[in-house]
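K.L.:
Okay, got some structures for you below.
Bear in mind that the values in this text are calculations on the coordinates, not laboratory data. Because the structure is predicted, anything quoted here is derived from the model rather than measured. Cβ atoms are built from the backbone, for glycine too; each structure is taken alone.
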Structure I
Amino acid sequence: MSRHALDLMLRLMPRWGFLITSVFLLLSASVAHGQDTITLLDENDKLLVWIGEGPEAGRHNVSNPGSLFLLDNLGNIQPLINVRPQTQRVHACGEGATSPDGRYFAFFMGLDEGELFLMRDAETPVVVDTIQALACVGSNAFQYSPDGRRFAYIAYEAGVTQDEFADGILKIFDLETMTQEIAFENVTAFDMNNEGVASVIFFTNTVGEADEAAISWWDGTSQREISTLFPDNDNCKFTSADIIIGQNDFFWVVVGHRCTVGDARTHWQLYQIDVALRGVTLISSAVQGGVFATFARTNNLFFSPNMDTLFFTVPDGATANTTGIMALNLADNTLSMPIERQVVMPTYSGMDNSPPHFSPDGRWMAMVVTTPNNDNTLTVLDLTNPSLPPITFAARRRGEVISHLAFTSDSQRLIFVAGETDAGDNSLFALDLDTGSEFRVRRGRFAPGMIVSPDGTRAALSNWQIIEDSNEPPFQNFTVQEIETSVQNTLFIGAQIVDNKVTNQTFIFPLSWRRSG
C-alpha cells in the first residue's frame with residue numbers, strides 16, 4: 001500500500017488511525033520478513049475480512065463496528081465498505097454462499113434484519129436486497145443454480161422466527177447482471193437446477209394455519225402448479241416443508257404434519273412428486289420426537305452423489321435444533337437411520353458447535369453429534385454408503401466443542417477446530433477422509449471464524465493471546481496456517497500493550513478467501 005493510499009484511508013476513517021496503521025505496519029513487516037511477499041499468501045490471494053473495534057466480532061463497538069477490507073500478499077489493505085452502525089452480524093449467507101465457480105460470495109450484514117451483499121471476485125460488494133437474517137441460515141437457504149446462471153433466496157417478513165412456519169417471497173436473480181428475474185409469494189422451501197426452480201407454497205385457512213401445500217415449478221419462463229398436498233383432515237395442518245429435485249422428473253418433499261384432535265404429535269411425511277403425470281405418492285410417515293422450529297434449520301433433504309439414496313433430517317425433541325438423519329434407498333424404498341439423534345443443526349441465533357457441512361463432491365457430510373451432557377463428537381458420514389460406521393472424533397472433555405468445519409476443494413480432507421471456547425485451549429486439525437485419521441496442525445486458542453484457501457493448503461483464523469497479568473483481557477491475532485507443515489504467519493496483532501496493559505483492542509474476522517486472477 002502506498003503512503004498516499006494509507007493517508008487517504010486515515011482521512012476517510014479518522015477513528016481508525018491506530019487500527020489501520022497497526023495492520024499496515026504488521027503486514028509490511030511480514031512482507032519484509034518474507035523478502036517480497038507474506039509467506040503463506042500468493043499473488044492472487046485476497047482475504048475478505050471484517051476489521052472492527054473490540055475484542056472480537058459479536059463483542060465489538062456497535063456504534064463504530066468497522067469496515068470490510070481485502071488483505072493481499074504484498075501487505076496491501078484495500079477498504080471496501082463500512083459496516084453500518086448497530087450491526088451485530090456479518091457472515092456468509094448459508095453454506096451455499098460461494099458460487100460453483102468460486103467467483104461470487106454472498107454475505108449478510110445487519111441485525112435481525114439487514115442487507116444481502118454479493119461480491120464478484122475481489123470487487124466491491126454490491127447490495128442485493130434488505131432481508132431477514134433467517135434467509136442466510138442453513139444449507140438450503142441461499143442457493144446458486146449448478147451452472148451458476150442464477151441465485152435465489154426467500155425474503156421473509158420480520159418476526160417469522162416466532163411463527164409456526166416460515167414463508168416469504170422467493171426471489172430469483174440472474175447472477176451475471178444481479179437483476180431479479182421473478183418472485184413468488186408464500187414460499188416455504190425451494191430447490192434449483194439448471195432448468196428452473198421447484199418450490200413449496202403454503203396456503204392458509206382463516207386462522208392462519210397451512211392447510212394446502214402447492215408444489216410448483218418455474219421453468220425460466222412460466223410457473224405451473226404440479227400438485228397440491230392436503231392435511232389428513234380439517235383438524236390437521238402443515239408446519240414445515242423442504243423440497244429437492246430428483247432424477248427422472250421427480251421431486252421429493254418432506255412436510256411437518258400436526259393435528260389438534262387425537263394424536264397431536266408432529267409427524268414427518270415424505271412424498272414423491274411425479275412432475276410429468278402430476279402425481280403424488282406418500283412414501284412414508286412417522287412420529288418425530290420434536291417439532292420443526294422456524295428459527296432452526298431442521299428440515300433438510302439431500303442426495304448421495306450418485307442419487308441412489310435420499311437423506312432427510314427429523315427433529316429428535318432433545319433440543320430445538322437437533323435431529324436424526326434418515327436414509328431412503330431409492331431402489332426399494334427401504335428406510336434406515338444412519339444417525340439416530342442429536343445432530344446439531346444451524347439456528348438463527350448461532351451456536352458454539354459448527355453446523356453440518358458437505359464435501360464439494362457430495363460424498364461426505366460432516367456434522368457435530370452432541371448429547372444431553374454436552375459431549376460433542378465430530379461425525380463424518382459417507383453418503384455413498386450410509387451403512388458404514390461414520391468417521392468420528394470426540395472432543396476430549398465434556399463441554400468442549402467442534403467449532404469450525406471446512407472441506408478442502410478436492411474433498412480429500414476436513415479442516416476443523418476442536419476444544420474450548422472463549423479464549424480457552426483448542427487445536428486446529430486436519431482429517432484425511434480416505435484413511436479416517438486426523439493430525440493436529442497447531443495448538444492454540446482459536447477464535448470463531450475460519451476460511452480455507454481454494455487449494456485447501458492453508459487456513460486463516462484468529463488466535464487469542466493471553467498476557468502474564470491475569471487481570472488483563474486476551475486479544476486476537478490474525479494468522480494464516482499452512483496445513484501440511486504447521487507453518488504460521490501472524491498478519492495482525494489485535495491490541496497494543498502499554499505498561500503491561502491491553503489497549504486498543506481490535507479484531508479481524510475472516511469471511512472469504514477470494515482470488516483476483
Structure II
Amino acid sequence: MMLRRLMITFACLTSFCVFAAEASAESVTNVEAQPFKAQVRRVVESLQFVGQPLTVELQAKLNAALDESDDAKAVTAIQESLDPLCVALVNINAESRVKVAPGDVPKKLVEQGWTVFLVKVHNEAGITSRLRVSSPNAAPLYAQSSGSPAPNLKVLPKDVPDRWMDVSTFDKRPLVENLSGLAVEYRIVEVFSRDSGKREATLAFDVGQGTQDLGFRNSIPVLFDCEQAVPVTLRVVDHDGKPTTGQFVFRDERGRVYPARTRRLEPDFFFHDQIYRHDGETISLPAGEYSVSYSRGPEYLIEQKQITVEPGESQTETFPLKRWIHMAKQNWFSGDHHIHAAGCAHYEAPTQGVEPHAMMRHILGEDLNVGCVLSWGPCWYHQKQFFDGTVHRLSTPDYLMRYDVEVSGFPSSHCGHLCLLRLKEDDYPGTTKIEEWPSWDFPVLKWGKEQGGVVGFSHSGWGMEVPGDTLPNYNMPRFDGIGANEYVVDVVHGVCDFISSVDTPIIWELAVWYHTLNCGYTCRISG
C-alpha cells in the first residue's frame with residue numbers, strides 16, 4: 001500500500017513538472033531559423049497593419065536577432081524579444097492536445113477599443129490546422145428573433161455584464177490562416193472591451209474538435225485592466241442652427257465601426273452601422289483617428305468629417321447638418337408606416353425587442369415626421385403593452401410616433417400581411433391569443449375600419465409575381481406569398497384603404513392595383 005501511494009505521488013509530481021515545463025516561456029530550440037525568421041517578419045508586418053507596431057527599441061532588438069547569423073542564437077534571441085508581448089503560451093503536444101499558460105505581457109485593454117496581443121505556439125505535433133480562440137465572456141450579447149410571440153430568453157439580463165468582450169485571431173495577409181507546422185511560431189489575438197475597469201475573462205484555445213486538453217488546461221483566466229475611453233460630446237446642429245438629432249457612423253483607420261456592433265444593446269441597434277445621438281450626447285472612443293459620416297435621413301446630405309481623439313478626459317466635436325430639400329415646407333411630410341421594434345433583425349433576448357424611447361430616437365435621427373411602429377407576431381405579447389390607441393407620449397408637435405399592428409404571424413397571414421393603422425383597440429374581439437384571430441383578412445380589415453383605422457396590405461408584391469414588364473398585364477400570379485393575395489376580394493367590399501408599394505418589385509405590386517382601378521375601385525397606394 002505504501003509503495004502504491006509513493007508511485008501515485010511520483011506520477012502526480014511528474015505530470016505537474018512536465019506541464020510546468022511545457023507551459024513556461026523557455027525558448028524552443030528545435031526549429032530551423034530560416035522559416036522561423038520568415039514567419040516572425042510576417043507577424044511584425046501584421047502588427048504594423050493592425051495599428052499596434054513594435055516600439056522603436058523592441059524593433060531594433062528584434063532586427064538584431066533576425067540579422068544574427070548563428071541560427072541557434074537567432075532562434076533564442078527572437079523568442080526573448082517577442083515572448084514578453086504574449087498574452088498566452090500555447091502548447092500542442094504530440095497527440096495534438098492543447099494546453100495554455102498565461103504570458104507575461106501587461107494585461108491592459110481600452111474601453112470600446114481593440115488591443116493586440118501575441119500568442120506563442122509550441123507546436124510539438126507539427127499540425128497545420130487553424131489556431132482558434134474563444135471565451136465565454138465573448139458569447140453573443142443577444143439572441144436574434146425566432147419569430148415566437150412569447151420567446152424564452154436565451155440570453156438573460158443577468159448574463160449581460162459577463163459578456164463584455166470580443167476576441168478573435170488575426171489571420172489575414174500577410175499572415176496565413178493556418179499554423180505553419182513549425183515547432184514554434186507567433187500568432188496575433190485581438191481583444192475588444194466594452195467596459196472600463198478591471199474585468200476577468202477566460203481565454204481558451206484549440207486547433208479543432210477534440211483537441212482540447214482532457215484536464216481542461218486549454219483555457220486560462222486573465223484579469224484585464226481596461227482603461228476608460230474618451231467621452232466625445234457631439235454637438236448636432238440642424239440646417240437652421242438649432243440643436244437636433246443626427247445619425248453617425250464612426251470608423252477607425254481599419255474601417256472598424258464604433259461602438260462595436262456585436263456589443264450593442266438599445267438604444268444603439270446592432271444590425272446597422274449607424275448610431276443616433278441627440279445634441280449634447282456622447283460616444284466613448286479610444287484615442288485615435290476616426291472618419292465620421294453623418295446625416296439625418298433622406299432629406300439631408302451625407303457629410304464626412306475626420307476627427308482625432310486625443311488621450312484625455314473629454315472633448316467636443318461639432319457636426320453641422322445640411323438639407324438638400326425640406327418637404328415639410330411644401331406640406332409633404334416624411335414618414336414610415338411600417339417600422340418594427342421586435343422581430344426581423346431585432347433581438348428577442350436579453351429583452352423582447354426594444355422599447356419606445358429607442359424607436360423615437362430612431363425616428364428623430366431619420367427626420368421622420370410620422371413613424372408607425374407595428375407590433376406583430378414576434379414578441380407580440382410583450383410589445384403590445386406599448387399600444388395605447390393614440391399618438392405616443394414621446395411624440396413632439398413635429399414628430400409623431402404611434403404603436404399599431406401588422407397582422408403577420410397570425411392565422412390569416414397566408415392571405416397577405418396587413419397594416420392596421422390608427423387603431424383604438426389592438427385585440428380582435430373575443431380573442432386573447434394570436435391563434436384565436438380570424439383565418440382570413442376580410443373580417444380583420446372590416447374590424448379595423450369600423451374603429452376608425454386606416455388599413456391595407458403590407459409589401460404587396462410578394463407572392464404576386466408575374467412575368468413581363470407592362471402594366472397592367474393579364475398574367476396570373478400564384479398568390480402564394482405574404483403580399484396582397486386577398487386584395488381583389490377585399491377591395492370590392494370597401495374594407496381596404498391602401499396597398500403598400502415601392503418595397504417589392506413594381507410590376508408585381510401594381511399589376512393587381514391597375515386592374516382594380518380599371519374596374520372603378522380607387523384604393524390608394526402607399527410608399
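K.L.:
For which of I, II does Cα Rg over 2.2 N^0.38 Å, calculated from the coordinates, equal 1.27?
P.N.:
Source structure for this number: II.
K.L.:
Out of I, II, which one gives 1.41 for Cα Rg over 2.2 N^0.38 Å, for residues 178-313 alone as computed from the coordinates?
P.N.:
II
K.L.:
Which structure, out of I, II, was distance in nm of label points 7 Å out along Cα→Cβ at positions 450 and 482 calculated from, if the result is 1.9?
P.N.:
I
K.L.:
Further question: To which of I, II does the computed value 24, 11, 8 (semi-axes √(5λ) of the Cα gyration tensor in Å, for residues 330-385 alone) belong?
P.N.:
Source structure for this number: II.
K.L.:
For helix-only ellipticity at 222 nm (-39500 (n - 2.57) for each DSSP H run of 4 or more, over all residues; to 500), the calculated result is -6000, so let me know which of I, II that is.
P.N.:
II
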